[in-house]
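Since every read-out is calculated from the coordinates, none of them should be taken as a lab result. These numbers come from a predicted model, not from an experiment. Cβ atoms are built from the backbone, for glycine too; each structure is taken alone.
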Structure 1
Amino acid sequence: MTEPLTEKETKLVSILLDRASDQFGQHCCNDCDDEWFKGWTEEEKISLDKKIHELNGDPEEHDPDCISFSDWILMWYFSKRMR
């Protein structure tokens, strides 16, 4: 299946990711596996972190020298981007 998601499917995925991010945020360790970012440049990871902080309303927290991602924040970010 290679067709893009419909608008309604995208909205549903967004809702599911948002709910999952709430649940995953309650776990003790939420670090993402480095394998998830295989093929990403450091600049791309820095850019993603910056976008996450901007969308979260805390751009001052973005530190290009200290980039790490939690699973729940990625779910939250993509849920907001998909809406």
Structure 2
Amino acid sequence: MNVILNIPETLAARLTAAGANPEHLALMALQQAADELERAQQAGAPKPPHRTPSDAAARMRASRPGNVLPEGVSIRDLLTHGRA
């Protein structure tokens, strides 16, 4: 899987100046997160709840009361804007 991660230039410069490889650090962070999730599952920790797109839309509406979309624009349009 390929992941695109936008690292701010200032942070990338600081990491590079310190002799670190930002791509390698990002991969290490993902590996650590996967390890922690696996340990939590093995320990019997509850999984985060599965959320549906309609749940996401409801949370968006609740978090921005009074903001109205332009005529003919849906939340789906906002979510898929720019996707090929």
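Assorted remarks:
- Value 3.7, calculated as distance in nm of label points 7 Å out along Cα→Cβ at positions 50 and 66, assigned to which of 1, 2: 2
- In this comparison of 1, 2, the computed figure 3.6 for distance in nm of label points 7 Å out along Cα→Cβ at positions 34 and 74 is attributed to 2.
- Among 1, 2, structure where distance in nm of label points 7 Å out along Cα→Cβ at positions 26 and 42 as derived comes to 2.9: 2
- Percent of Cα pairs over 16 Å apart - structure with the largest value, from 1, 2: 2
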